[in-house]
Every structure is written in structure tokens, then in C-alpha cells.
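Right after this note come the structures.
What follows is calculated from the coordinates using simple rules that are stated; it is not laboratory data. All of these numbers come straight from a predicted model, not from anything done at the bench. Cβ atoms are built from the backbone, for glycine too; each structure is taken alone.
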Structure P
Amino acid sequence: MAAALNKLIMREVRVEILVEEPSMEHFLRGLLPKLLPDGYLLDHNCFIRPHEGKSDLRKSIPRKAKTYPYWLTPVKLIIIHDQDSNDCRNLKSELEKLVRDVNGASLLLIRIACRELENWYLGDFDAVEKVYPESKASTQSGKAKFRNPDNLVGSDGMKRLSRNFTKSFAAKEIPQYLTLNGNKSLSFNHLINGIRSFLG
């Protein structure tokens, strides 16, 4: 880690990523090292803040956002929230309002997982099969129901592919095999492109 820091010119900005639950934190810890632009490093100027579900996240957003203008380092705020049964646009507007009502100048990116984190796995069956070889997931990828993984209930889809599926294990293991290009999940691609643009 010290060697990595010595080679890295750290950006004079801090990234705060607010997520619903620990499984999204585990997922991002596996994904972000492949995605963060030069100058950003996890736990140095890029921090993931997990919460205990949606209600806890929503209570936390305005409390945290209200303090950011007083920090010594400018803050870029990223919020990641599962869609579940919500309308994506309405949900995004609600989350933005929680920030803007207390901090109108915040640098803000909101991304919605359609419908939940597990849908992003279903967009990359090669990655799923590397973690759950018994799933033979790559043989399922051509089936019509998997062509648009954002329309599925992701956790149910993963359970059908493997009886061994657990949220925590998958969130820690699958991200290391996910490719940043070619995922069939549109919302995953929005996440990747959004973070690249927001931090680039």
C-alpha cells in the first residue's frame, strides 16, 4: 500500500460513497480498484459508507450532506440505491432533494441499481460461473429471460442458478471477475460510465 501511495499523486478532493448495506460495500471494494481514475484510492481519498438498509441511508443522507461544505477538502458525493419496486426517475429525484435541501452546491452523482445489486451479476454470466461453477451460467446467457437482466428480480435469479448463492459471498467474490465493458445490465453500465465521468 505504501508503494502504491508513493506512485500516486492524490487528488485534492474526497469522494464519499453512501450505500444501503454492507453487501454493496463489499461489491464496490472489489469493483472500484479496476474503475477509479488515477489519483483516487480507496480508504485514502475515496470512502464507502454502508448503512443498515434504505431507511437508515435516507436518514443519513441529509445529515452527512449538510456537513460537507465545512470540510477542508472538497467532497464529491456518490449515492447508490436499489430500485426495488420504485420508479427510477422518482427515486433519483427524491434522493437528490435530500441532498439539495441542505447542500445546494454539492457535487453529486446518484446511481440506481435496477432492480438490485444481483441484477448486475446477471449481466455477466462468465463472472457468475467463475464463482459458482455448478451454475453453468454461461449456457444460460442466450435465454430470452436473461437478455435484459434489469427486468429480473436479481436475487431470485441468482438463487435459481445456484443453491449455494448467498448475498455476502457473491458481493465479495463476483466483482473481481466482472468486466467493465459488455455487461448486459444497462444500470451497471450507467454506474461505470457515471463514475468514470464524475471522477475523471
Structure Q
Amino acid sequence: MSDAVQVKICGLTRPSDIDVLVRVRAAYFGLNFFPPSPRAVTPAQARAIALAAPPGLARVGLFVDAEDSVIEAVLDQVPLDIVQLHGHESPNRVAGVRARFGLPVMKAVGIATEADLPALAEQASVADMLLVDAKPAPGAALPGGNGLAFDWRLIAGRRWPVPWMLAGGLTPENVVDAIRLTGARQVDVSSGVESAPGIKDPARIEAFMAALQAPVA
């Protein structure tokens, strides 16, 4: 594709994962602090991964409806650049986290139908970045990382006053179509580049990045 698309690889669980991210020039990586997730890491594990990252590779911590004490306990050990809120946090809560911890906040918003779109504008008024994700099915155990995509036509041509990132069911096979349809300049992938839940596959990561670098047909 003609213009570079920035990529976030979410849910790293091993320091060795950083090597492939550096090789393919990813822009961000995510560390998951939501215990029910198969990609969840402890602060000690996350610290080892974060410290393996070179300058310029942004370290994002994913939290789901977490209390300040939980976020603080992580930040005491893990050098993060961005806090990602991936639960039901209200705009007031997003603003509060941003003020309390002094870090940029990325707010995930789940999309399933047109009725979900107003939440993007609401969160864009307080967050530093939006993560436009697929809304989990009712009763789903995880708020993201389920390998589900939403109807990308819902956001085709839409823009918000802050940077945004497309997530939800992206793979090496569909990411180019997703970008063409939505105009996204940043994308987030997790399960789409794994060999098993929580285990990143270097070949899948390389295929994902290669798809983005291929000439447009």
C-alpha cells in the first residue's frame, strides 16, 4: 500500500516476541492485564517484555474496568507509554485515568451496529486515541481478542478528532480489504497472528506486515 500503516501487535506474552516486532517495524505492542484472557501477563512478566523493547516501539497496557489501584500496581513495575481501556469505562472514567496517571489513554469502543457509533464521538472528546473494535457477543467472557470482525462499512469515510486504530478479526488475509474500506491508518491485531491463544507466530506477523507493504493491485 502506498502510505505506511502503523501496526499494533497486542497480547504479547514473551520477551522474545519483541524481536520479530522490531524486525517488521511494528509501531506499538500491547500487554494484557485482564486476568481472564489467555494473553494476560503479570506485572513481572510484562516488565521483562517492556524492558526488551527499544525506544520508539510504544508500550501499551490493556486494562478492563480496572480500579486505580490495579493500574497503579502495574505502572509501579512496568514502563508503559499508553494506557488502553477496553471495558465499559465512561468518558468521565477515561478523563479520570488520563488525569490521574499522566499517560495518553486509548479507549476501545465495540461496534456491532450503527447504534454503537455515537460512543466513538463521546469517547473522542476525552481520549487521546480510539480503538474501533468488534463488539463482543452478549455474554462473551472477553471484551476483545475474540477474532471477530464487525461490518467495516459502518465506519467507511468516518473520522474523529483524535487518531484511531482499527481492530477486530484482522488477519494477514483480510487486513488490506479492511483498510481500503475504512481508510484506517493504524491497525491492531492479536489472535490473527497467533498459532495458539497467547502465542504469537512470527510467520503470521511477517505475513501481516507483508500484506500491508504489497503494491495495490
Structure R
Amino acid sequence: MKLYMVPLAPNPTKVMLYIAEREALGTQMGIEQIVVNTVKGRHKQPEHLARNPFGTVPTLELDDGSFIVESLAIIEYLEDKFPHDALLAGTPEQRGHARDVERVIDLRLGGPMGAYGHAVNSPLGYPKDLTRAAQLEAAMQTPLDYLEKLLSDGRPLLLGERVSIADCTLAASLQFVRYVEADVFGERPLLRAWDARYRARPAPASVLRW
């Protein structure tokens, strides 16, 4: 299999973190990771559009030559393909809560974080839009409070003692925020401690660059 990605972008980074976490647990997936330089527009060239008609990353090429083009679908495929030590585990209730937290992060934080980064200091050269940045920052407060409350019981990671897909999703978005030299945590010491604790793990340390 081949994963077409770019290291800074949140969606590819989420999958890269997932793969690193699974490998740290002993699952060798044999996935070749190939950079598609989005700054140079390589994601819009015919070669990549043949893999992914939307011109986005990540894209996973399967051994049968087919492709999966959405980050969570890639992760879920790999969970099914390599079920031993999968990150989504436990009772139906535990799995439901794990899925719920990941979706809250991706939909209520990931999108706004990415847009906020471009509004305050876009690496792609988009003009600053401080009004839009303030709106996005306001929209992030409730989901950030939700995560701070989750951590208030002393758990080391977002779902407890064991790493989850939610940890990968949040860490991927936060890397982009750090890259644009922004800070969205505010007065949330538990989230700051989680961030430092997660990034110190061997698997994230091998993937995250900022």
C-alpha cells in the first residue's frame, strides 16, 4: 500500500500519526508514504488526480490498485485490515464514545482550526482576516471546554489510558496551529498538559515536526 500525503496538513498527519501509533503497538502495515507537494501544486496535477479526483491528500492506494481518499475512511479501513491491537476497541459503549469524541474534534475543532490558521498567518499566502479569525476562535470555545472537562478526571489521554484515534486527530490539527504561530488553548491547563504529554510519546515524536 501507498499513502500519498504532505507532512504539515492536518488530514494526512492524522493518518500518519495513526500508522505510527499502530506500529508502536507492533502492527507492521508495510505502507509506503509518498509526499505530494501541495505548495507546488502537485496535488492538482493529472498524476494525482488519477488517484484522487478531488485533488486532496491523504490518499491511500490499496494493493489491488484502488484508492481511499478520506482520512477517517483510511483509518477505519486499516482498523479492519489489521484488527489485532486496533485503536478502536472495547465495549460498544466505549467504541461509541471514542467515535463521538473523534468526530467532535474533527468537525467542531479541526475545520475551524485550519481556517483560523489561514486567517491569522496563512502558509499559502492568503490575506489576513482578523474578523473571521475572531469568529472562528469563538466557535472553538465550546468544543475546547468539552475536551478540558474530559481530561478533568486525570486521564492521561483523551479516552483514558490507551491512545485513540481522537488523540491523533487533535494532535494533527494542533500541529498546523503551532506552525502558523497561533495558540487556541486559552486558560485550559489540562489540554496544554495533554498536548505536551502526547507529543512526548515516541510515535508522535516520529511524525510531528512542529
Open item on the list: Between P, Q, R, which one scores greatest on distance in nm of label points 7 Å out along Cα→Cβ at positions 65 and 81?
Closed with: Q
Open item on the list: Quick check on the output: 24.6 is mean count of other Cβ atoms within 10 Å over residues 113-120, derived from one of P, Q, R. Which one produced it?
Closed with: P
- [ ] For helix-only ellipticity at 222 nm (-39500 (n - 2.57) for each DSSP H run of 4 or more, over all residues; to 500), the calculated result is -15500, so let me know which of P, Q, R that is.
- [x] R
TODO: Work out FRET efficiency 1/(1 + (r/R0)^6) of positions 57 and 129 (r between Cβ atoms, R0 = 30 Å, to 0.05) for each of structures P, Q, R, then name the structure with the largest result.
DONE: Q
